[in-house]
Structure I
């Protein structure tokens, strides 16, 4: 396994987005090469909203930036989906995320399966990030269901081509222009 250099997270950035930018910055030309280094199983389909069973090398590099518990709190949709559930279920979901065992959904209010959703992006945030950072990223706040407006720019969020679903092809796609 090669040494993975994790990109530092931006404010309100999904962990999936950090990994997508990391894939690009580390020069992985295909998802499959990154998957071999990032996940316990190279056939893993990245969980866009939460976490996966990551390799020891990736976990070690993530932990150099901040504790894994902070990644869950600050860079996943955990608080959004667990906000109104009883404390014992919230604790169970958090523990499942910490163990990266895929059982977190049993304790949270998750969208119905088959719900066709795509990552969303604010066109003004996108343009500003490209100008400021030379790259854009996927914001957590833009992915909240029923949230159709960017809270910063008060403009309508646009759907990308990146499907949030277990049926989507495995990939780590950086924030990019909108669906045509």
Structure II
């Protein structure tokens, strides 16, 4: 492989530095989630609830100025449903956390499939072993969540979010080290 020019070397240095920064932030968040899994679950629930309410209010605001638009009723109904779902997550946090566990399990399984596919697609351009490990851990977490009892949902959500964050942190740090050690174009 030809040596990197100055622009490529500078870009590689920036990507490497940001890989370490992102890895450090994800590791800190992962340890916090593991230290207080119920708190992590509640934070996720509140964040999702508030996000749904904000999305619903935005959709309703859109309908106020577009009442003659063909998609008015659909946007109005979707906005109202979003507000209702967000309010439900805030008022009934246990039910919201249980719903989030199912959603997170499905999302983790899709994320695992993407990581595993990427691990086998970019073997020469990335520390693929770390990506493979991250994909396997993510798939295992998604499977456990999907098959867990609802009573364990709160603790599992917090613990698994923490483990997933730590797994991703390890992958980013490994990528940063790989970029620093090798003169590889990004």
Check the numbers for mean projected area of the Cα convex hull in nm², for residues 52-155 alone across I, II and tell me which is largest.
II
Thinking of I, II, which structure, once semi-axes √(5λ) of the Cα gyration tensor in Å is computed, gives back 23, 22, 15?
I
Of the structures labelled I, II, which one yields 1.0 when distance in nm of label points 7 Å out along Cα→Cβ at positions 44 and 68 is computed from its coordinates?
I
Given a computed value of 39 for relative contact order in percent (Cα under 8 Å, 6 or more apart), which structure among I, II does it belong to?
II
Work out mean count of other Cβ atoms within 10 Å over residues 20-27 for each of structures I, II, then name the structure with the largest result.
I
Given that distance in nm of label points 7 Å out along Cα→Cβ at positions 76 and 100, derived from a single structure, equals 1.1, which label among I, II identifies that structure?
I
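Comparing mean count of other Cβ atoms within 10 Å over residues 12-19 across I, II, which structure shows the greatest value?
Greatest value across I, II: structure I.
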Computing helix-only ellipticity at 222 nm (-39500 (n - 2.57) for each DSSP H run of 4 or more, over all residues; to 500) gives -10500 for which of I, II?
I
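Since every read-out is calculated from the coordinates, none of them should be taken as a lab result. Since this is a predicted model, take the numbers as computed values, not measurements. Cβ atoms are built from the backbone, for glycine too; each structure is taken alone.
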